[in-house]
Structure 1
Amino acid sequence: MHNIHFDNASNIFKKVYELVQQKKIASAISYLNLIIDNYPDVAATAYHYKGYIYFEKIKDFPSARKNYSKAIEFNLSYCEAYISRAVLYRYDLDLDKALADISIALQFQPDNATALFNKAIILLSMGQYELGWELFESRLKLYPRLTPSFLIGQRWNGMGEVSDKTLMIYTGHALGTSIQFFRYLPIVLKIFRKVILYLPPQLNIIAQSFGQVQIINTTPKKQQFDYFCSLLSLPHLLKNSIQTIPNILPYINLSQTYLLKWQEFLDTPKRKRIGIAWRGERQQMNDKNSSMPLMAMHPLMKLDADIYLLNKDISEEDYTLLHPFENIKDYTELFASLEDTAALMHQLDYIVTVDNTIAHLAGALNLNVLILLPYNADFRWLQTGTDSTWYPCAQLFRQIRRSDWEKPIQDILKLIGSM
């Protein structure tokens, strides 16, 4: 390979990119080593790229850290390398080192949206909500497509006399995240004359709970509002801290029609009813980290209990794993909406789920939910503890080793067995 002629390092980087796309990882690393040996002026970039490959493609975190550190050694002002190493430290739950690296990156580039966003996630993971929510606004610059294009005008900054004004709130995030932040709507209703909520129709489940909010699912034909903001901006705009999270449950209420429908549909329970959800939302960035193999839930299926499936679109492979268990109850084809899912969940004794829409829906409904969390959990769950400030009805079961679900599942079995 080293006999191949390249005019400059730029062409080698292009070759590396092609090899990574083709999943020829070893060859890509060899080419990066070629750059490091022959082009010292861009060695920092090559080390940084190697760090990315080890982190994202190989999952070799010590090697990733070593290469990020070498990149910084070659270029002490390499902002992106500090950010990358901070992300790796956060992934390893070393939040102090992550914060230190992000702070250095921001010394070199104070307005770097990626650095600001990652600092927000670190602070939120540490429970430092006030500054964390403020910096979390950097996502608006980092991900501009999350803001619907029809929203033209003045973004609300949390200030001013607005008691005679109309606020348009948009979601733009995963369903579960939206459900988590709907809790702020009653506060906003006290501030504005009128609140309009633009959301996907799957979330119309909240219409029953926030009757004063006008819900729209399609782009309005004309501007009907004075201000707009993201649903996820509300904690910052309302100056929310970890001590002042609105957590009176339930804040989503179902109509009696759905509750009676599923109560009548199911037989009278003869033993415990347990709902399970092992997969998150595929479109969510953290889905691969938060989801778990169905096989890891097998110990739950051996309980003397009826096991209700809460995930829709179950794969053939998963159905094969479920087939031997006669206590499996699958009514997912009857889930026409989240209302159906929620009404079934109301009939269960326990809901065992990963971090997904089901977890947030169960929490918002004030149901008995047991949430399985990966080693590096999302910021909303903090990094330690078994309870949740967001959902007092929830109990958290964390991995103690990455990708190992055995311990949290065993802890859930002990809990259910003791009740």
Structure 2
Amino acid sequence: MRHYRIGLWKDSDFVKLWLGRTVSNFGSGITGIALPLTAVLVFGATPIQMGILGALDGVSVLVIGLVAGVWVDRVRRRPLLIATDLGRAFILGTIPLAALLGVLRIGQLYVVAALAGMLTVLFNVANPAFLPSLIPQESLVEGNSKLGMSDSLAEIGGPAVAGPLVQLISAPFAILFDALSFLFSACCLGLIHTPEPPPTAREQRKSLWYDLVEGLRMVLKNPLLRALAGSAGTFSLFGNFIGALYALYVIRQLGAPPIFLGLLIATGGVSALVGALLAERVVRRFGLGRTVGMGLFMYGATGLLIPLAGGSVALALSLLFFSQLIGDASVSIYLIAEVSLRQSIVPANVLGRANASMLLLSQGVAPLGALLAGILGGMIGLRLTILIGVLGVMLAGTWLLLSQVRKG
């Protein structure tokens, strides 16, 4: 690893990582709209079917979460990132191909969501473990902020393009752009030249079971990591009440056309970009710990505008736009501060396993949240179900503000 500090925009290898992530996130922003719209518009999916689709994406954490962490700590991380990009390109490419051949079924959407979700889990465990080997530790907040900007730029462009693409070429064919974006990301990662520290030698490794448990043990014994994981799990559970039903709520209940759904999410992307730009300054002002708690609580508080949206379509969408503007800036700051705090606490040689354990503890409840959202959405309505989700997210932020994390 290079131990000198330079502006990361001048670091060509970091820029390659950033560019590949930006383009692939841009494509994923399209799929984030196009995949549920394929279910809604092509197959007339019910709330329960939408819940299943969201749950399958999250089940991958339960299936390979801890194993992914062991794998990440036993191999070089950059080749693994490349392989996950290539795998997702192939899997997502089957949707437009099946649509072209006239054989696309909703069951294939379930399979693609599950398989792509597994590869995404592997990528999400490896990526934050790879970053500390690419840039100096004192640049981690800066690096995570710039990667947060990447996510935000993609959130602006991806959904904004997704709506017109869906209307122009249909939802299944819009997903082709995501497949191509992963190929581009793989090429960018392949051009990085910074040497990566070797993984633990085979003869020095513990048993598979020991490695599986070590990351989980570290998270559970460390009070800061334990609070982060518990709060993130609460956020994930109740956040999926919102995420699984959001497209259905905007299109069916509020009567907005698909293009407005893309514009809503793109508006949130602009706000998230502002949040990423401000993250370093906020962290310097309040510290990592308090920034994590305040960011998550504010995201939940502004989410109250989602179930309150009503009246005319224009009024309802105005409330949703305002919610995206404030809420996405807040959650962007939360995510940047949270991963930076985690990277500063955990030793590099177990970072993959610790990341996987955090992901399992936080995201393992996501399928339950999505399924409950589908069931409750059919029983008590979309609006009330989303309100429950918003209150749960506020609870997650309150948890952090009252824990030892605020001193971190």
Structure 3
Amino acid sequence: MDFYSKIGDMVIARKVFDEIRGKNVVSWNSILAGYVKYGDLAMAQSVFDEMPKKDVISWNSMVSGYARVKDMEQAYELFRRMPQRNAASWNAMITGYIECGKIELARSFFDSMSDRNNVSYITMISAYSKYGSVESAKELYDQMAEKDLLLYNAMIACFAQNNRAKEALQLFDEMLKPNANVQPDKMTLASAISACSQLGDLKYGTWIETYMRELGIGIDDHLATSFIDLYAKCGNIDKAHELFKSLQKRDLVAYTAMILGYGINGRGKEAIELFEEMMDVDIIPNLVTFTGILTAYNHVGLVEEGYRCFMSMQRHGLLPSQDHYAIVVDLLGRAGQLEEAHELIKKMPMQPHAGVWGALLLACSLHKNVELAEVAWKNCCELEPDSSGYHSLLANIYASAGRWDDAKRLRRAVEEEGLVKIPGSSWTECFESQQ
């Protein structure tokens, strides 16, 4: 019966169960777990209600079943009625609340636990990672005196997934020390490689590749995809392409890494061809994929095609981010379609960030449109008042139009007010580097 339950053939499993004489709690739990696993909670509840004797495993099965389908009201009712609870009972509730987006309730249950285990900590750390609460995750991580592989993995991944790449690699280094008594696995290495990609640290990334060989860890498709992202972001697009071609199965993450790599390395034609290939094999793009393909259209100057691609995002159930708008504003602006770019900004469903207006300002600089440049400059300054980059751009635009007094006034303001150019504060530097 247990075999049939595990493979999902609940009809035969139930038939075998019904033929058992002298059923004990183990046999009842086996059929119950089968129904829960395959989502038939109505039958699971029926079996649970029929059970002559229930143990903590029986109760946990039902609590986790309802938690899995996000019916936390019913899960809590069962949890409340449990005559005896263990760590798994509490962890099921914590996981359920996290899946429902109720992280504060999950933390409340976590804090109420008297017998927390590593699963409890890892579940909460992963949740905080998902919602960007890195400091809360670190607080829990620091509470653990004994740190095992899974705990290291959760915290390193938390740092890497939340743009704290330096801290991810610092923790990875700590893990490699002999006194840590922990050896990284493929999950650890994937997070470390991701951190290297974010930092553009090809040297550390290639060291990890050598270290893997020393440990005898082969590069599977998941790790290869991480290396594709690393090599692409560090400018070695041919090595990235070589790894991409070696993949046994190309999924969305692999296609996206390669398309983005082609896009940011000025290989627009290859990015577009790969995007079309991905669509032909029915892989649905995500927001990052569109960042890559729109960047590619921008590089090759295919305005109509790029704009159509941008407009197709909603057909895929995706709401373009401010960064997507910034790329398209840059695409239109470079082609001299400044009014169209301005209209697109005005129609944005969210408040544009400085990068969007910065893209328009740069386009105005290219095409010497003073009037629209002043509009873009005003918005940039409101969003990033301490940056001198926008003042310098407008001053150059004034100078090119022969408005020397206005240019001098702006440059003098930069000196008097002590404004600084803020590295990475917006997309301004990115667009400037593409000119």
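No lab work stands behind these numbers, since they all come straight from the coordinates. The structure displayed is predicted, hence computed values, not measured ones. Cβ atoms are built from the backbone, for glycine too; each structure is taken alone.
Results, tabulated for the structure shown:
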read-out	value
helix-only ellipticity at 222 nm (-39500 (n - 2.57) for each DSSP H run of 4 or more, over all residues; to 500) derived as -11500 - corresponding label from 1, 2, 3	1
Top of 1, 2, 3 by relative contact order in percent (Cα under 8 Å, 6 or more apart), largest first	2
Source structure (of 1, 2, 3) for Cα Rg over 2.2 N^0.38 Å, computed value 1.11	1
Source structure (of 1, 2, 3) for semi-axes √(5λ) of the Cα gyration tensor in Å, for residues 67-162 alone, computed value 30, 19, 9	2
Mean count of other Cβ atoms within 10 Å over residues 99-106 from the coordinates reads 21.4; which among 1, 2, 3	1
